[in-house]
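Trainee: Structures for review follow.
FYI, it's all coordinate maths here, none of it is from the lab. Since this is a predicted model, take the numbers as computed values, not measurements. Cβ atoms are built from the backbone, for glycine too; each structure is taken alone.
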Structure I
Amino acid sequence: MKKFNQVLYGGDYNPNQWSKDIWQEDQAFFKKANINSTTINVFSWAKLQPSEAVYDFSELDEIIATLAKDEKEIVLATSTSALPAWMFKHYPEVGRVDFEGRRHRFGQRHNACPNSRVYQHYVKELVSRLAQRYGQQPQVSIWHVNNEYGGECYCENCEKAFRVWLQEKYGTIEALNKAWNLEFWGHTVYSWDEIVVPNVLGDAMDQRNTAFAGLSIDYRRFMSDSMLENYKLERDTIRQYDQETPITTNLMGTYKNLDYFKWAKEMDLVSWDNYPSFDTPWSMVAMTHDLMRGLKHQPFMLMEQTPSQQNWQPYNSLKKPGQMRAQSYQTMAHGADTIQFFQLRRSLGGCEKFHGAVIEHVGTTETRVFREVAQLGEELTQLSEIIGTKNVAKVGLVFDWDTYWALEYTSGPNQDLYYVDQIHHYYRYFYERNIAVEMVAPTDDFSEFELVVAPVCYMVKEGVKEAIEQFVQAGGTFVTTFMSGIVDQSDNVHLGGYPGPFRKLAGIWVEEIDALAPSQENTIQLNDGTQGKSTLLADIIHLETAESLGEYTSNFYQGQPVATKNTYGKGQVYYVGTQLDADSLATILDQAVDVDTLSTCLATKLEVTKRHSDSSEYTFVMNFTHTAEDLPAQFVGQLDILTGQEVNAETKVEPYDTFVFKRNLS
């Protein structure tokens with residue numbers, strides 16, 4: 001498999017939208033900015049195949065020749081995420097049917113039914129021609145399949161395919177009835193063709209609520225699998241002609257619809273698009289990078305970020321001076337081997353004409369954004385040695401798409417319970433202490449970790465309980481919370497008291513779960529005297545073998561445990577029965593975490609993150625606060641490899657400043 005030999009620096013490029021004199025101007029701009037790669041052909045299907053029987057690669061040939069002459073590495077997309085008009089005209093069944101039951105016509109993108117045989121036929125034919133024509137082109141460094149897979153379809157094609165998927169999963173209609181608990185409301189089905197898709201015309205109440213979560217969760221699994229089969233179709237077609245070039249598709253962080261852990265198994269490398277909003281916490285950005293790295297537990301590719309601003313969020317603020325550079329280095333610190341932008345030149349029209357670009361509408365290099373892009377490009381030419389280095393963590397944070405779906409389908413107890421928010425609530429504790437975190441699936445190997453944290457681990461599937469028990473018995477520490485151990489893979493409750501399979505591990509049982517409205521809160525006091533607040537949900541906990549770490553001091557359950565600790569084998573299990581304020585949560589986690597050993601750098605507001613090779617350690621020091629901060633003493637006298645300057649005790653880290661220090665390990 002081909003490997004990167006430099007940090008790919010570039011992004012989405014659409015010369016087909018411009019005259020050829022602009023192409024030459026672009027090449028000069030790219031050279032000045034040290035841009036060494038371009039992503040092309042993302043939305044060109046209509047140009048490549050203007051009618052059903054006609055293919056025309058002449059312009060793409062010329063684009064590739066122009067880029068190859070200028071020695072640009074090419075990320076070659078397959079163009080399959082936006083269908084040409086003729087396909088809708090001749091085969092309207094390729095259009096998706098939405099949640100409301102409406103069949104879509106030609107327009108927008110991500111607009112194909114993933115189970116349309118017509119779509120699959122023309123995809124395979126187009127990709128086959130692309131791979132045969134360009135698969136041996138030395139400048140093609142990566143194949144980019146489709147683009148930002150997403151959405152869903154509820155058409156008759158999908159309904160029929162769903163029934164087949166269910167037969168393969170359950171075997172018998174009796175097993176399906178039991179799994180979905182269809183005795184409820186008298187929904188028993190007696191043949192596979194009685195099953196209907198869970199849209200608003202069926203058992204879905206709205207996008208987040210459903211009468212039968214087992215059905216709706218299975219449909220999410222099916223739809224994720226259906227789109228994955230589309231990806232695999234393109235991947236396998238490419239592999240018939242090109243066995244060496246890595247193949248990827250761009251993911252979208254915590255995007256809900258697709259089980260990315262399952263997808264990552266089919267991808268040569270993970271790539272993703274990073275678009276935080278103006279008020280996204282930097283800890284959330286870091287967490288999402290860690291999730292993308294954790295999908296394959298290896299470095300990833302940043303496929304898209306904006307050099308200045310988005311166009312599609314409610315408030316599209318400009319990135320402040322230095323912010324794009326710092327954000328790029330945060331991306332690399334957490335595992336990226338590339339920095340790519342959307343887009344290289346701002347489009348003339350369409351809904352993304354105000355999306356930021358390296359080359360603005362003014363068409364000059366004399367802009368703040370271009371100068372910052374050029375500065376970063378210059379620095380990245382010195383960082384090829386970081387490619388392939390790894391992030392090492394002793395803390396595993398569980399992220400599970402099945403739980404994501406199931407928890408947010410739950411009818412009660414609190415509509416404000418969101419899965420990603422809960423994961424971030426715990427991640428932030430580690431981020432603020434510069435403790436490295438690896439995001440893991442519940443089925444991953446935990447043996448390399450000292451601590452595994454699984455907030456709101458609502459759905460416990462087969463084998464998960466046993467894996468966690470083995471981890472704790474061997475001496476590991478496990479932290480979990482309210483709304484954990486509640487249901488099985490079909491969203492049926494584990495009987496015997498909450499937290500179900502974790503009851504013996506945690507040494508407790510939960511009698512009731514109180515829901516707190518936004519205007520409500522409980523007061524709590526921990527054993528060390530710390531007083532705080534709890535919100536959202538509150539477990540009423542009974543101790544069995546566990547000890548209490550604090551109690552509620554308000555509400556009718558005052559005096560009941562708010563969090564517990566239990567010894568299990570050689571390890572410990574912590575259970576947090578409510579949403580605690582940050583300081584109270586920190587007090588609990590401080591007992592579970594060996595902060596002094598695990599932290600990269602304590603007592604600083606700076607983000608300090610490390611990557612390692614066998615022979616070297618690279619430490620990224622970044623300031624995402626609004627004030628200048630002192631450089632921690634441990635770095636005084638070291639050489640910043642970005643500037644070649646030695647830092648001293650007087651060195652200040654200004655907002656959005658970044659330093660990278662190298663230490664030889666041998």
Structure II
Amino acid sequence: MRIELPPEPVHFVDREDERQRAVRAVEEWRGHSRPLVLSLRGPAGLGKTELARLIARTSLDRFPDGVLSVDLDDFRLDGVLDPGDVLAQLLGSLDVEPALLEAQFKARCRQYWNKTSQARLVLILDNARYASEVVPLLPASGGSLVIVASHGPLHDLEDGTAVDFPLPPLAERAAAELLGLIVRDHRLAEDPEAVRALVRLCDGLPAALHVAGRWVRAHRLRPLSRLIPELQGELTDKGVSGVERVWDTAYGRLSGPAALLYRLLAHHPGATFTVESATALLGSGQEACEAALEELDRAGLLDLRVMPGESGEAGDGHGRLRLPGPLRAHALRRSRSDAEEGEVSAARTRVLRWYVRQAQRADRFAAGRRLVVADVLAPVLGAPDVALADPEEAADDADRAARAVRAARWLHEERHALFACARAAYDHGLDAEVVALSEPVWTYALDHPHRADVVQVFRLAVAAAVRHGQNAAWLVRTRCQLARPLWESGELGDADRELASAEAALALLGDDVRDRKLRASVLEFRGMLNGARGEWAAAVSDFARSRDVHLAIPNPYGAMLQTYRMGEAQLKLGELETAHRLLAEAHAEAVTQRRERMSRRTGFALAGVLTRLGHTDEARRLYEESLEGARKRRSDFDQARVHDALGRLEEAAGRGDRAAEHRAAAHDIRRRNGLA
């Protein structure tokens with residue numbers, strides 16, 4: 001059972017009516033192909049998220065497939081939600097491999113419905129703004145429960161399709177009870193009038209009561225009767241009301257470093273952050289940052305409970321933290337009023353360049369040494385590097401692979417921050433940083449294609465290269481990077497125009513090794529575009545010209561890659577003997593170079609040709625090697641296609657039982673990923 005829930009809160013009071021209504025609604029639900037939807041709504045700070053999680057926990061016995069949880073604010077770009085990206089995360093939580101995600105939104109919806117048609121799970125959708133954001137995310141099963149938390153009403157959901165739970169502020173008695181649980185101090189019983197004054201100050205908001213309770217706990221020697229008037233006087237002088245007053249007071253009592261970090265967290269490029277990225281933002285070293293984070297936690301301005309990672313396990317996100325939306329807004333207001341001149345711009349530039357450097361390191365560790373056009377950034381003062389290990393320094397092959405996987409995972413975990421950094425860098429005229437970020441995003445995109453944010457980063461990189469105007473290598477590389485997702489999404493004309501511009505910029509290059517590799521790269525991209533058009537003879541010519549350049553440099557890896565591409569193109573033309581010769585050469589060279597990924601690709605392609613040539617035993621051996629490698633990598637995508645190929649091979653060889661086993665295995669993989 002997958003449970004995407006953080007540890008439950010220590011204290012939770014009231015909401016008994018809502019909880020009982022939720023239980024009755026679950027018991028009485030008789031839906032068949034539509035889930036039960038519970039809509040929790042009200043202003044920030046009322047405890048909607050914690051109530052949703054509590055309902056989910058108490059309903060687990062009825063929903064054996066577990067709990068999935070998504071904060072929709074994590075998927076907004078300039079306030080607009082991309083539901084396709086949310087579906088990608090949900091399908092990932094349902095064990096669908098990224099390589100098997102459908103590319104188009106409608107197809108991805110069908111994949112999600114297929115995957116959830118028999119599910120019995122709880123789905124929490126936090127921070128919904130419109131019903132139209134929720135509808136595409138509903139499981140296709142009447143055996144599931146969806147709990148939606150929003151600040152305002154979602155009218156389309158309430159119109160007979162959801163059970164509505166408008167949450168009022170806590171009543172004074174319940175608020176006092178919660179304050180007592182938080183503080184557990186004899187002064188509360190001794191001064192009930194002061195308690196009532198403090199409760200009224202918090203307006204019945206649980207979030208504000210937690211902050212106020214921690215503030216009271218921090219001043220244990222003074223009676224409440226002296227604390228409350230002092231606090232009220234300070235708040236009155238500031239002229240701020242409600243929860244803001246409590247947060248302002250907690251902020252006002254922070255040390256200088258903690259207050260600075262609080263202000264700066266409002267400008268963090270990602271919705272979530274780590275201790276390392278917060279350290280880069282603060283710029284004073286990790287020990288100072290850790291002390292400031294702990295102080296913010298004590299003041300009630302941050303929750304240091306680690307968020308669940310993408311596998312649903314607490315801590316799997318490698319220490320990811322989040323400043324909740326209302327507190328982030330408050331921190332931004334404090335920044336606007338209290339920041340010293342240049343404080344924010346310096347922090348933004350520092351954390352942006354830190355992210356660029358970490359992304360460059362992760363790119364090299366995940367993909368190996370390859371052609372890049374951006375300079376590698378130096379370490380950032382006061383911000384240590386993320387603890388990623390270099391695969392080239394590994395003791396053995398297993399350790400080398402594990403290090404590469406960890407680097408690729410870092411790119412995936414930090415993708416939203418990297419996308420935001422690219423936008424910020426472009427807005428602030430940091431063209432070199434935009435181009436530098438586009439290269440790690442390229443590595444990320446090879447495993448996670450069809451993301452709108454990825455295409456936007458490539459567009460920004462092209463725009464930055466054009467605006468800079470002084471680096472021909474940037475112009476060539478960025479336009480090639482943009483061309484590929486364009487032709488993959490069917491925009492062949494736009495892709496052709498990008499490559500034509502890249503080809504025009506080649507005249508501005510020199511004749512060193514990097515520039516010659518860029519020329520070969522443009523030829524390769526032109527061949528791939530011709531292949532996407534079905535013009536395979538032209539593609540063969542392009543790949544051959546690219547290979548000639550690599551051979552002349554010499555660049556053995558590039559030559560091997562183009563040999564492989566030529567073999568695949570010849571296969572498309574029906575030239576089996578030529579394809580066999582080229583793919584056998586590419587496969588042998590990939591093995592010699594210890595390029596595991598290319599050994600896998602070339603071996604699979606070679607086996608396909610051998611099958612068509614009647615060399616069944618040799619093809620079977622290569623397919624089985626590919627299957628074993630896919631199992632070790634836990635690649636469902638590769639396992640399914642190898643099982644398909646083996647099924648066809650065994651059927652042609654008259655081994656029907658073996659063919660049926662492979663077909664069943666492929667079907668089972670696709671069924672698990674919502675594709676069958």
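Trainee: When distance in nm of label points 7 Å out along Cα→Cβ at positions 516 and 540 is calculated for each of the structures I, II, which structure yields the highest value?
Mentor: For this comparison of distance in nm of label points 7 Å out along Cα→Cβ at positions 516 and 540, the top structure is II.
Trainee: While we're looking at this one, here's another question. Just checking, which of I, II has the largest value of distance in nm of label points 7 Å out along Cα→Cβ at positions 244 and 268?
Mentor: For this comparison of distance in nm of label points 7 Å out along Cα→Cβ at positions 244 and 268, the top structure is II.
Trainee: Figure out for me which of the structures I, II the number 15.8 belongs to, where mean count of other Cβ atoms within 10 Å over residues 284-291 was derived from the coordinates. The partial results should precede the final answer.
Mentor: Details: I: 23.8; II: 15.8.
Structure of origin is II.
Trainee: Still on this model: Between I, II, which one scores greatest on mean count of other Cβ atoms within 10 Å over residues 276-283?
Mentor: II
Trainee: Which one of I, II has helix-only ellipticity at 222 nm (-39500 (n - 2.57) for each DSSP H run of 4 or more, over all residues; to 500), as calculated from the coordinates, equal to -20000?
Mentor: It must be structure II, since only it matches.
Trainee: Quick check on the output: -0.45, -0.77 is log10 I(q)/I(0) by the Debye sum over Cα atoms at q = 0.15, 0.20 Å⁻¹, for residues 492-555 alone, derived from one of I, II. Which one produced it?
Mentor: Clearly, the read-out refers to II.
Trainee: Moving on to the next point. Kindly point out which one of I, II the value 0.90 was derived from, the read-out being FRET efficiency 1/(1 + (r/R0)^6) of positions 100 and 444 (r between Cβ atoms, R0 = 25 Å, to 0.05).
Mentor: That value comes from structure II.
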